[in-house]
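Below: a set of structures, written as structure tokens.
A short reminder: the numbers here are calculations on the coordinates, not readings from a lab. Predicted model only: the values in this text are computed from it and were never measured.
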Structure 1
Amino acid sequence: MDNIRIDRAGGVTTVTLARPASLNAITPDMHDELEAAFDAFAADPAQEICVITGEGRGFCAGSDLKAVAAGGHRSYPAHGYAGLIERFDCPKPFIAAVNGVAMGGGFEIALACDLIIAAESASFALPEPLVGAVALGGGLHRLARQIGMKPAMGMILTGKRVSAAEGLRLGFVNEVVPDAELLDVTHRWCDEILNCSPMSVRASKETVLRGLEEPSLAAAMSAQEHYPAFSAWRSSDDAREGPRAFAEKRPPQWQGRTGDPQ
């Protein structure tokens, strides 16, 4: 891995975009490295949360157009831009710890995560129309779904850059923190998630995302029984351990795996 760093501690994988001189802009090789990193995270039963952050003063400035021009455009990997924006098959949580500018594809990476924790210096934009382009990495769809049509159009049609505080007000940022506290606060969020059953977390994420695709609330509630992570939770050790631990007045011991119903 020449362009990213991967660290694992407990159940948390941290993927750091490591091209600070170019504000961590994404190169063709970097797409493949990120695809491999996220594939490994998704397949590792010991890893429950993936944190994505950037080195230096930028989270990600989007695509590195100089690298693309020099090496020619390659097709994106199986899970799309940065190996993430079409990763619809992973029910584990992704958290963006945004340490600086998140522009274009960088903002789209953050929007593809389940949570965004932003440093006070962070800023966000889909500036593509300002250079005659269109944001093709899911940002147009995700932003409108996450904050509503009119606020999203206000950002999209102008290419306007917004601060972390404005992102919090608009609703796509979960928490804004002093720059020096970004990773500590992100780890606090991780710890709170890890207190929960991994099976329940995966089932909850999948049910929310797949339910939004159903034509109605009634259809979503009817269909959830058939979602894979929901079904796995139903037959899991965790589904029995939670009530048992509560009744015995002790902390639950999560197994994070499917078991045989008893």
Structure 2
Amino acid sequence: MAKIFGINFKENGKVYYFSAGENFDLEKDDNVIVETEKGQQFGKIISEIKDHDIKSGELKEILRKSTKEDYNQYLRNQRDATQALTNARKIAEELKLEMLIIDATFTFDKKQLLFNFSADGRIDFRELAKRLAGIYRTRIELRQIGARDKAKETGGLGQCGRGLCCNSFLGKIDSVTMNMAKNQAIALNPSRINGQCGRLLCCLTYENDEYSRCQKGMPYIGQSIKTKSGEGTVISVDILNRKYTVDVEGEKITVELKPEHNR
């Protein structure tokens, strides 16, 4: 059976899967050259799929384990891409295009030069692409990305004081919903629940399943509840500890659900 490896092309980037055939002696952290739809790419193996039902013919192939010469070419491509980014930003400014070009990347074989950019609306970048193609004599692709992807590329510090999750370790960005904040009883204040990208915090997904599990059978704030001391109104809820406080005619009564309800 052909070996299948997960490979990314940039630190904490999206993981793509490739077939290695049966003639490669590869392992995690090896650098490799792979064939993609955009041309050859220099990547790093981050995982191996041991048990799979994927047909190797459905995947692009790993061409070879990278050499020192390949690595030096990769470094030269990165330097050239940095210069290309500077030139693209300068041309975009000359053309008065309201866009922020975030990064530039050459494929390993330099058959394509990709730029990621952000903008509030649609941008007519045809003249920009034409001028860049005239300079670099390769295929130019400009891709507009959203606020979350922009934060992932640029990085920064989150509310917790640590590096942004999307930029430091998240391989992909999961869907985040307002219900996740509600499940965790977080105040629906934009400054509390939004990240640097202006979208809901990615970390709201981390404990959502546990909050949803612990919330079963729990009342909500404002709900009328009958207690041994009489009927009252729920004024606070501790979801993870499965406790809630009821106000019964000015008396604060704490109710704790039985341990077996938390299994």
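Ranked by relative contact order in percent (Cα under 8 Å, 6 or more apart), structures 1, 2 are topped by 1, which has the highest value. A value of 12, 44, 36, 8, 0 for P(r) over Cα pairs in 10 Å bins from 0, in percent, for residues 14-165 alone, calculated from one of 1, 2, originates in structure 1. Taking Cα Rg over 2.2 N^0.38 Å as the criterion, the top structure among 1, 2 is 2, with the largest value.
Using helix-only ellipticity at 222 nm (-39500 (n - 2.57) for each DSSP H run of 4 or more, over all residues; to 500) as the calculated read-out, with -12000 as its value, let me know the right label among 1, 2. Display every interim value, and only then the final one.
Values: 1: -12000; 2: -7500.
Derived from 1, not from the others.
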